[in-house]
Structure I
Amino acid sequence: MKNSSCVNTGRLLVAGLRALLVLTVLTGVLYPLAVTGVAQALFPGAANGSRTEADGKVVGSSLIGQQGYSLRYFQPRPARGLAENSVNTRYRLLVSGATNLAADNEELLRQVEDAKARVVRDNSVPGHSVSPADVPADAVTSSGSGLDPDISPAYAALQVRRVAAENHLPLAGVRKLVEDHTEGRTLGFIGEPRVNVLELNIALKDLAAGR
């Protein structure tokens, strides 16, 4: 009786190990390889991180907004919710997120007013003053992730005069650049029209260089 019980236990263990091995190969090796292969074949750009290249090198991702542009370039949305990773200090890692401040929070209201004043100041050029009423919401508020790569066509249009002046470019040429990089709603009805800041600034750099 004891030997029979040991044999049955051994069989169960072998069956369990066999099932574990089969499932590991299927779900841990074959399935990821199949998904990766299909993604690389059908959507290579998205599968590799939607990388954006300029001058033969990767300069970022079209899905992740960047900060730190000089006033020669189009500015992205503010990134109020970003913080630095305090655990892995070997690399400077940014943690994305929103401010989580309520709409009537005094700190948030102060941030918005400060951002609006800065937008008005930076984009007012000789012969043209920006009105605070013309500043769109995305120019003074961050997105939920803090890494929104796009701005509204209204915010891009507001920056055209400053960008043209800073780069000594004709106003019409910079306006055309914005128009060419304005994307409509996804499938015609999802979301809002948008302008990818990284791609727009790459095109601006080429225009300023006479390419």
Structure II
Amino acid sequence: MNIDFPPALPAVPSGVRLLGLTGAPGVGKSTVAAALAADHGWCVLPMDGFHYADVELRRRGLLDRKGAPETFDAEGYAVLLRRVRGREEAVVAPAFDRHREQPLAGAIAVPASGTVVTEGNYLLLDQPRWRAAREEVDVVWHLHVDDALRRERLVARHVRHGKSPEEARAWVDRVDEPNARLVAEAAGRADLLVDLTGWTPPGSA
């Protein structure tokens, strides 16, 4: 396994249909995906679109664990990646509405050609339902950043979406950090480890 230290993001091998980005909550997966999409004109397909909606999480008794591996439709995610990998025409994927904190069906039209970036916490998790998704992805990068910075970002995100600072910190400790440990344990299965500590997103300087 190689380790890459930006300031520049690594080059993606030619011919890659699906590039996976994974890493702990708050590491910057969406930011990296957006930078790659802007630079190359690629489509971004987030795993977050496969969150179960709150109504289903309540039915399963999982609302207070939203974001944990069992709160996603991993099987549906794997099926969609298989269709994308097969370059099917007219594949339409769900997105995730950050304002409502809910999945949004049929929001992303995935082209039948070019590279597609899919980003999510659990692409490398060594569980059958998540291994099925990993098998459809050509290359997976595991992203890392300083833990204190990552936690600061998470708390700020939760505050933006309506939690008090105290509630946000409690959620990070109780839900996000156990998930982060699961993701870190799976990092050895990545094709490339990318340390983002020295990376500045384009346009933010």
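What follows is calculated from the coordinates using simple rules that are stated; it is not laboratory data. No experiment lies behind these values; they were computed from the predicted model shown. Cβ atoms are built from the backbone, for glycine too; each structure is taken alone.
Output the label of whichever structure in I, II has the greatest value of relative contact order in percent (Cα under 8 Å, 6 or more apart).
By relative contact order in percent (Cα under 8 Å, 6 or more apart), the leading structure of I, II is II.
Once Kirkwood radius over Cα pairs in Å is calculated for all of I, II, which comes out largest?
When Kirkwood radius over Cα pairs in Å is computed for each of I, II, structure I gives the biggest number.
With FRET efficiency 1/(1 + (r/R0)^6) of positions 64 and 120 (r between Cβ atoms, R0 = 25 Å, to 0.05) computed per structure, which member of I, II shows the largest figure?
The maximum falls on structure II.
-9500 is what came out when helix-only ellipticity at 222 nm (-39500 (n - 2.57) for each DSSP H run of 4 or more, over all residues; to 500) was calculated for one structure; which of I, II is it?
The read-out comes from structure II.
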